[in-house]
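Trainee: Structures given as structure tokens follow.
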Structure I
Amino acid sequence: MISRYTRPELGRLWTDGARMETWRRVEVAACEELPGLLGDGGPTASELQAIRAATFTVQAVNEREQVTDHDMAAFVDVLAASAGEAGRWIHFGLTSSDVLDTALALQLRAVGEVVVPGAYQLVATLAARARDHVRTLCVGRTHGVHAEPTTFGIKLAGFAFEAHRNAQRLERAFAQVAVGAISGAVGTYASTSPEFEARVLARLGLVREDVSTQVVARDRHAELVQAIALAGAGLERFATEIRHLQRTEVREAQEPFRAGQKGSSAMPHKRNPIKAEQISGLARVLRSGAQAVLENVALWHERDISHSSVERVILPDSTVLLDYLQQRTIVLAREMTIDAERMRANLELTHGALFSQRVLLALVAAGSTRDDAYRIVQELAQRAWDDGVPLRELLAGDERATGLDLDAIFDYGHYVRYAEEIVQRLDGISSEP
């Protein structure tokens, strides 16, 4: 991912140096368990000390790869040379995927330790703002058209619950991909043993892939990137709402606009929803990664490396981008300004037509058939909208509505009487992993 969308903490986890450091950790852990595998023939204590002290540089590995045309072989050569005579034990009985896939699990676990708390932080932010606006009356829209009144707190509570589901999905997805394999060529332990694998993985804090076939099954990585794409879709849904609410004709919410910021290079009056638009746009990139990792699942026989090049791009980019977008969305949710007066004014745009269902039900309760009541209300609501005459006034002068309690019908409080109960459901979810 380009630096523009990379936060430093996550960017550091995906550097070449960080990746090779996880390789070193796996190699050292394997060497430390060789005495248990080989008995008296394994590395001595002094040799293990030399192996633990062995170092590498990215430059040295890259230069060696120009000769080997194999990054793991180049790394082993460099690390073994640094360990001196003890270097002969490095990579003993292992195949490249033992190191690569197990090390990738270590990287992804570290990434999850950043991304998952960020997901829960978004939950907490949305929930807090939902509680702040539990009684802030606004119009609900379906198909982009005024429907019935709701509250902005109820809107935000829905986004908070979705964010919580995404946080849980991410937590589960990162957990299930933290799987290693030290099973050797085609996964039969021909040069090691299941007990050796268990001891190495225990040192690294990982669980085993039950049948690795030399590689960890790629449905695991597909599940992670699918969860990331779905989380991105949730961020986009929230961002799309704010984009619509910031339109000039609506103006019910606005992104934070800091001192010195410019909205347009040509039109000084502009305050564009650039943060929300960026979230919406970059969510498309997350979805594109989901397709690629699905195609990584079907490898040839026990393994091939068609997945490898894809993952070098998709896994860093998807995790880095989600981390960035989560933080952008947190800022947007926390700092956006809400215009409650504008929301109330917009409720009046249809001159009371949005009370149509209340009128319909009142007419039915008074004895009308549903279809007759529907036609009456449809006619009067359209007149109210077209002519700018309040629907309540039209009903008051229409004999077909005689006897209706218009005060009770045209009461905004009816629509929000359960708002606190709905928003209080947030108390049942956690904002921490």
Structure II
Amino acid sequence: MIERYTRPELDALWTDSARMEYWRQVEVAACEEMEGPSPADLTAIRAATFTVGAVHEREQITEHDVAAFVDVLSASAGDGGRWIHYGLTSSDVLDTALALQLRAAGEIVVAGARELVSVLVERAREHADTLCVGRTHGIHAEPTTFGLKLAGFAFEAHRNSVRLEQAFADAAVGAISGAVGTHASHSPEFEDRVLGRLGLAREAISTQVVARDRHAALLDAIALAGAGLERLATEIRHLQRTEVLEAQEPFRTGEQKGSSAMPHKRNPIISERICGLARVLRGNAAAALENVALWHERDISHSGVERIILPDSTTLIDYMQHLAIRLVRALVIDSDRMRANLELTYGALFSQRVLLALVAAGQSRDDAYRIVQEQAQRAWAERTPLRELLAADPLAASLDLDELFDYGAFTRHVPDLIARLDTIA
């Protein structure tokens, strides 16, 4: 992933140096569980070193990255180096090392996912009573609270954190099973011992590789988490529109610039960035699904794809989560503007309560609907409060307008709903 969208912690996990270090750990763990190496051999093997430059130089000759790495590491170990990669195939090393990388990436990504949940819960509780309009199809529907909006995002973020944790765990699986998964060179017990040293689970039945449905499931979980972030960011983008302006991204007045040409602009650039990057995650998830079907016991059609999509997707979701954390924590919420926007339809958003009251008073549902629809549309068109129109309408004479036009009726269950956040934070 390009530097612009990369945090240092994930960047460090996916360098060539880090990748080869994980290879080294697998090779050493395997040697430690073999019967052949002497104590002196093991001392030399544990002390063996490599440089990325030396491996790349050797690869110009071997045209095989793992073979080049083994040559360099073995040479560094002296006579004991002959045991390095003994009875292993490249995928034993590659897939097991990849599991170690993904486990390390997962620790960072899942921690970020949980922090996002915590921030959303905190702000949902803060704005539990902040009245605002709910919209469906982009149109005013009925009142809600901003805290309830955020609570919905918090629960979605929690579900994504759980999915991510499980998907990373399911991908932290290694295999030391040989050329076609038959354990011809080393026994299943040897595999268990090596993977035990590394703290990894084993693939129950591997071919030459760990099955790629695991990695596809991980990329799907990452893409879904990205879609959740996109939904949150889309909401904020709409709320920051000039005509709405109920919430805004943080802006450093006097320092930050919203536009190179128009000094008045304060654009929702963080939210837009999240929305755009979510598309990359979905594309990578599709590529991961394509990687599941390999020829027979293995081909390498998945290999080049994974060298791009696994580092990029784990790095991007980490970056996007921390953008969202920063955004939610510093989101500027204008409760006065929210209250003012509630009045834009001149009380038409009370229409359902009036409808139900008329039905309860004896009107047929269709007749009641037509009465309320006509008066609500008049209120909006003539800029006259619906309550005033109903007060003058003989068909509504029996209605208790004070009771019907009470915002509290819409929010009376919000405290109980907000209390459900206690189950996730």
Structure III
Amino acid sequence: MGRVWSDEHRMQLWLQVELAVCEAWTDAGVIPEADMAAIRGATVQGERSAELFRETHHDMISFTRAIAEQLGRPGRWVHLGLTSSDVLDTALSLQIQAAADILAEDLGNLEAVLSELAVRYKHTLTIGRTHGIHAEPTTFGHKLAVFVAQIRRDCQRLEQARDELRVGKLSGAVGTHANLPAEIEEAALGRLGLRPAEAATQILQRDRHAQFVASLAVIAATLEQQATEIRALQRTEIGEAFEPFSSGQQGSSAMPHKRNPELCERICGLARLLRGHVVTALDNVATWHERDISHSSAERIILPDACIALDYMLDLLKTIFDGLDVCPEAMTRNLELTRGLIYSGQVLLALVESGMARGEAYDLVQSAARKVWAGDGDLQSHLAADARVSARLTSEQLASLFDANYHLRGIEVAFARLGLG
């Protein structure tokens, strides 16, 4: 990813754009074939470009002059009919395509790891939590299946955003094709694997780039959410899953016992960085008239920064899930912490199905639950002692409602919809 955004690679892409336009002019009979043969041998002249830049303070002028000097007389055809942003923005689209290729591969790798884990722990019961409070049993595999679905949506978001930038523009100083006919633009962009923007000014409009950065930030938010879940499960009083911790690793300079979720915390911190870049990308959308340069300096930071950060985050989260330390015993222990309270919903439904009014059934179960919350016994015992319950449910029926396996009945639904084994 660093190579994609390097100065060297960017200049190589500038050269690719210039050569594609020259080829289109040659096909149209404007550039003689003999001159084009020489132009095809052009190479990036980095040192000379830097020398000229110190004089001109203009990167594209320096670049094209250095190329023209290298070529001699045929060099006069380089940059024919173009303005700087024709080359800059078209090359930037190519950079974004290459960056998106890497991110798409990262997402695929993460999805594969999550899918394998989801299937492995499909039937591993654990407590579900809402508002941070024990709710009803779920399975650890179901948690991970939700993560798989998120990553698949992120793959779609990335593809949609990159498709908006699978475009270039080679239409001149204000986008009117006055000096470069549309046929030349279409032919040159076709060689580069891009399509022409329907309409453009001197630049490609920055709503496209803002959508791309926003999509990267949404993906980062997905990773933050998943990392936050592991951070929470690693808490001392929960202890259900832990990020990898090597034999020589140390968690605290003062407390040798510490095993901190620092990798997950790193992901959460970087997600904040990407969210900040979205604000800058949105600010870049508004430019004066046909173009100003206010967006350019910001993009040189936020686009490589966002892509490199997300690439790193995706690889890091894959590493975390690859080495995830899952503790089913802790999950079983935590299921029993609330002494049956997590089965209150099953009892409520059974009483309603037996004919009791829902409001009466709710108040009955909640009253018994309050006693348990206060430290008095367990929910099943309180309900078994209530004549209103025993009048409707046998002791066997009541006991069956306190079985966590009840919550495995529909566990295959999400896996079938995702196509997971």
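Trainee: Rank structures I, II, III by Rg/Rh (Cα atoms, Kirkwood Rh), for residues 9-128 alone and report only the one at the top, that is, the highest.
Mentor: III
Trainee: Going by distance in nm of label points 7 Å out along Cα→Cβ at positions 161 and 185, which of structures I, II, III comes out largest?
Mentor: Comparing I, II, III, the top value of distance in nm of label points 7 Å out along Cα→Cβ at positions 161 and 185 belongs to I.
Any read-out appearing in this document is the output of simple, stated calculations on the displayed coordinates, not a laboratory observation. For clarity, every value in this text was computed on a predicted model and none was experimentally measured. Cβ atoms are built from the backbone, for glycine too; each structure is taken alone.
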